[in-house]
Structure 1
Amino acid sequence: MSNSHVITDRAISAKEIQKFAAMGEPVHLQSCQLESVDFQDCDLTEWTFKKCDLHGARLDNCILDESYFIECRAIEATFRSARLSQVQFKGGDLSNSHFAFSKLDDVSFSGCKLIGANMTDMAIADLSFSECNLGLAQLRGLDMHDTTLKAVNFDQADLSNANFKDSYLDACSLRDCIVTDANFQGADLRSSDLGGLQMSDARRFKGAIISKGQAADLLGQLGLKVV
């Protein structure tokens, strides 16, 4: 990448974004201020955002193939109907962000805060989460079948109609989640926190693999002891 396309430590307007995008070449933005900027359906293929402030930015309908978001502050940023292929989000805060109706293929979130994020109605080909906080997130219909999820917090998230079939949830938390019509058939939950799970919800985990301790907690609600 040429130095002319590396931009650091300054505020950037929507007009400038349009100008950079028109070049058709990768751009590296570092420590830039992009609060509430409307990216206006731009093609941002191979762009890198590092430690940028994207609070309230609108990336709706953008093409974000092979892009990187590293330690960015993107609270309330919107990615509605965007196309994301081979995209990495590393660190940063994307709380209350919106990804509804976006298309995701080979997208990874690592070490991200995604509290209250809206990820409903996404078209997913390949998506992964590792060490992320998705508490209170809207994840209805999320398809994570046959996937390994490591240290992901789903506390109080809406997982209605989500698909975790044959997935391995390693040290995850599902405390007080909404799991109406979710599919956990074959999912390995033995190392995950199921605190708050009631017997009335247990049928929604039909076919899941749980530990003896987790089973004992459930049976304890009926006054039974596992010995």
Structure 2
Amino acid sequence: MKRTNNEDAVFFSNPTKPWVKQAMGSLAIVADGMGGHAKGEKASKLAVEIISKEFYRKILSPEEALEKACLIANNAIAKEGSIVNQSIGTTCTAMAITIKDLYLLHIGDSRAYLLRNRKLTQLTKDHTFINETPNYFENKNATKNLLTRSLGIASANVCPAEITKLTGKLSKNDRIVLCTDGLHAYISDEEMEVALNEMTLQQISQHWVKQVLRKGASDNFSFIILEAKATP
């Protein structure tokens, strides 16, 4: 890691209570904060802590639980920003994995990927100006990863993130990656696909850390890799 503090935050839970796991599934989250080092760290931490807590607060559909948890987290981060009189926010990509379907929450430029049948697919789209208006930056000296959306920039009445239901359960040997831009800025999709097909999870983790650090690591980077050993 380049910085002494870490603006990234991660979370994973695989419930031990069978009725909770069946209804709500497992939950993975990555977040990358913005607004200055200390404030960015606070924003990402709040997002992960609140979403992970609120998601499992009561038995709901995973889609509804993600939506409610996201709204609570967004407004808590916005309130924190108003207290310090500074605009702060965070990216957030989360996935709930049930026995039937996958549910994806996404805002910002962290990413979710699925490896299935040796092919890697990016499940999210970056909420950045360069991605949404690719011609905007032609012949201009502008920041490519300037975000168009993030969690906590302003209070809201509805969840500002995209909530998507991906119909269909995981198959054996499927692999999921959630990561912040500190990883995918240095590890291409092609490199990611090769590693996911050829290495164990531990080997992948070690390889990616070495690669990012070797290439310069100008930002924090965090990732979660999950593998389906059998039908959940």
Structure 3
Amino acid sequence: MRRRLFRRVAATGAMVGGVSGIVANLALLGFFALSRPWQSAASPWALLGPANDVIGAVSTAALIPMVGYLVRVLPRSRLLTVFGAASIVGMAGLTAVAPLMLSGVVSLTVQFVVAGLAMPAMFGWLLVVNRAGRRADVFPAKLATFGERVGAAALVATGIAGAALLVPAGSVAQNALFGIAGVAGLPAYLAFPVWPILLARKVLADPGPGTPSTTTTTTYDPAPRHPAR
């Protein structure tokens, strides 16, 4: 009973986190496209920036039970445990720092630092958990492939962006590296919230009483896990 309740909470969180993550991304894109914050003129679209922060905090908070559930039920591995814990801490940090920044308690720089630490942990977890789910024959192949590609692309982009910080500021090399990182990382960043929605529908969904066992949705309600050999 507790395991089924945990799964339902995880499924609900995955769906809420995914949908709100998509909305937050749309708000962020609208903020830069319509508000143009690099210009000095005030814009009525400037509210899309705070909206992205608030909705994004809802998204990361909702995804925490999903991460905890998958870490608990998938075959035990050190990488999954480490990245799962790091991802939960990162999501909690993103959830907390957004309202703190909006209320003026911390600066935008602090939010950037928290995001810079949290996002690689989250994308690293995405890569590791999809590999674990594929090996355990729990995740459908298409879902695992999608998650692996999103996680890997985002990690590569993060590495390139990190390398850009080591070259002279404002140089051609730095601008080129940031551009490459954006091309590789932006699609992965935008695709990330789609994955938990697919997970909720294809893996965590509760078929309910009387649902035929031949359903196309794979519900995963495992027995207590054992260490992977």
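Bear in mind these aren't lab numbers, they're just calculated from the coordinates by the rules spelled out. Everything numeric in this text was worked out from a predicted model, so none of it was measured. Cβ atoms are built from the backbone, for glycine too; each structure is taken alone.
Here are a few things to note about the model shown:
- Mean count of other Cβ atoms within 10 Å over residues 75-82 from the coordinates reads 14.8; which among 1, 2, 3: 3
- Label whose coordinates, when helix-only ellipticity at 222 nm (-39500 (n - 2.57) for each DSSP H run of 4 or more, over all residues; to 500) is calculated, return -10500 (choices 1, 2, 3): 2
- For 2.9 (distance in nm of label points 7 Å out along Cα→Cβ at positions 91 and 171, calculated) the corresponding structure among 1, 2, 3: 2
- Of the structures 1, 2, 3, the one that 134 was derived from, the read-out being volume of the Cα convex hull per residue in Å³: 2
- Of the structures 1, 2, 3, the one that 0.92 was derived from, the read-out being Rg/Rh (Cα atoms, Kirkwood Rh), for residues 43-106 alone: 1
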